[in-house]
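**Student:** So, here's a batch of structures to check.
Just so it is clear, none of the values below were taken in a lab; they were calculated from the coordinates. Just so you know, these numbers come straight off a predicted model, no measurement behind them. Cβ atoms are built from the backbone, for glycine too; each structure is taken alone.
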Structure 1
Amino acid sequence: MIFSCYEQGGKVLACGNGGSAMEAQHLVAELVGKFERDRASLPALALHQNPAALTAVANDYSYSDAFAHQVEALGATGDVLVAISTSGSSENVVRAVLAAKEKGMLTVGYLGGEGGGGRLGSLVDVPVVLQASDTATVQAGHLVLTHTICGLVEEALFPNKAVFLDRDGTLIVNRHYGYNPEDIAFLDGVVEGLLELRNARYRLVLVSNQSGVARGYFDEQAVARMHDRLQRMLDQHGAALDGLEHCPHHPEGIVSPYDAECACRKPAPGMLRRAAGKHGINLSASWMVGDIEADVEAGHRAGVRTVLVGPEESRTPPDFRAPDFAAAVRHILGTEILKDSSKTTASIGL
């Protein structure tokens, strides 16, 4: 249910009291941040986390309405409310579920007790009842449930590994602020290397700073023409890229609205994280290949492993230095083989 909610662009709200409030916050932390995989953030909110809203509603109406008012304000059709109550009968949680149903939301109950989960057991769409009489055991079970949900959601939403690729100086010959599609020339070993990575089931995603837009040297249509030509050239070899991201910004630019700081210009990780959300990429299993320090730093900040190609130095150490693109590909694929081999050895040992 949560997986489907996120696939459709929804969000998760969670609520509870006391230890259940902390479990709601725990669930939200794992979704917004990460559980086991570096990946794009997932929208989630624990309804006790805004003390001003919580106390305003409790004071002006009643504590029993503290969560329901927030569900009415923040919830939307297709969102999921995770209602947490060890007794299954907390009044403010019950009212939150009723408000969620009015909004067309789906509901999950983290519940407890030796019966059917109290009042909430019959109200929520998916009741998960920990059959125990003591609160501590129920809450321990809720923790396992949170970890299980977050692990399964990450596996379902972010199953793909990728190689993020700088453009100029990594894939193609670096022309200073180049924008003429006819000038595109692949560096040695690039096409062959991309095919090897694709055969190893890596998604291939371009992430390129294009500050020439902000500086007024060319416009975004020129970038689009460059990338269209690049894709057509690669497609002739069966090596077309799965995604193309570019950043047109620079704080020293002269063209509005591009003359600004942003979260996407490398060394910031924005383009990688944006692509991770679009393509379901598990960043922990992915790589960044580039030819300058900004590429290495962006990869490091996104949580991917990095390869620095060529002679440039980097204050942020890459995971591997390669003289050329072919060597970078050999290292990535060799690391994959070693990882698979270690899994087999561990399995045999067990």
Structure 2
Amino acid sequence: MKKTCVVTGGAGFIGSNLVHLLLADAHVEVIVIDSLTYAGNLDNLAPVADNPRFHFVHGDICDRAVVQSTLSRYRPHVVFNLAAESHVDRSIDGPRAFVNTNVLGTFEMLDASRELWMSLDPSDKDRFRFVHVSTDEVFGSLGDEGFFTETTKYAPNSPYAASKAGADHLTRAWFHTYGLPTITTNCSNNYGPYQFPEKLIPLVILNALEGKPLPVYGDGKNIRDWLFVGDHCEALSLVSEKGVPGESYNIGGHNERTTLQIVQAVCDHLDRLLPTSANADVASRNLGSYRELIKFVADRPGHDRRYAIDPQKICTELGWKPRSTFDTGIGSTVAWYLEHREWCQRITNGVYRRERLGLAGAGQ
């Protein structure tokens, strides 16, 4: 049966990976809405650009006219809402963009989707789903033990987390107030191909390859639960098919690592795939390992100590489980960036130079 999906933010990291996955099914048509800000790039969609089942709309989800015309034209069965400002450090430096896109943009998507949903015939109305993709950061910081569950109280500590929490609450309200069949997912830290290099893992890879310092915030002991993006996208597709409207699902990889462990793991895979002695950019420095480039820097303001997700609900109720271990996932990720250095250069050229962000909250 034919299935039409709208993916907002589909030129970004998770969004583009989701588009690739969806289009692997010959019965699926995908429409991407993306404003192509610094983290969204058409290069991410180059592998599917010529697919007749793929359509791209250059527009902002805050622009109701663009959203409404797209939904009216394509009349999707599923809306995946991934468009978001997503980098904590940037939210500290400039929170307004996060409120605009993450809160107001989600409102526009929800309300336009409600209008579409109400116009559908009964069978399409039953099939329709609005999948809102969120983050574990809405829950705040964990202690040394325990996990975030779907019933954990929200306690966001950064402008980014607060804006995503607001979007989550709107999504819940549109289900309870209007009956729109919404589903919310909250995921742990993603990593994998097409991730913009302001995020930890690609930043470390690219800095290491050029012999630049590998910044580790604070003491390096902040803990995150890491999820390979391909596993996340499979979970999102499954939620759109089998998820229960009005419910939320936590998606995590059961891969808790400290920041320092992540950086060290990246260095170890680089040592294996491109030893420092074989890397022309660092060979003259006689480094025994990329680990020697690690540098501890001042911590991020309001840096939550630990996140960890309990994905039992989606595993038990929907039958999802991640395919990747952390070691296989990080190994394939490092290999991808080594093979796509031109992609990295193109998307960062003139836009982001891997400078330190997020110091505004520290008064620097």
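**Student:** helix-only ellipticity at 222 nm (-39500 (n - 2.57) for each DSSP H run of 4 or more, over all residues; to 500) computed as -13500: which structure among 1, 2?
**Tutor:** Structure of origin is 1.
**Student:** From which structure (1, 2) was Cα extents along the principal axes in Å calculated, if the value obtained is 68, 45, 40? Provide the component values of the computation, followed by the final result.
**Tutor:** Details: 1: 69, 59, 37; 2: 68, 45, 40.
The read-out was computed on structure 2.
**Student:** While we're here: If you work out relative contact order in percent (Cα under 8 Å, 6 or more apart) for 1, 2, which one comes out largest?
**Tutor:** On the way: 1: 13; 2: 18.
Sorting by relative contact order in percent (Cα under 8 Å, 6 or more apart) in descending order puts 2 first.
**Student:** Tell me which of 1, 2 gives 0.10 when you compute FRET efficiency 1/(1 + (r/R0)^6) of positions 8 and 136 (r between Cβ atoms, R0 = 25 Å, to 0.05).
**Tutor:** 1
**Student:** Comparing 1, 2, where is mean count of other Cβ atoms within 10 Å over residues 24-31 highest?
**Tutor:** Max of mean count of other Cβ atoms within 10 Å over residues 24-31: 1.
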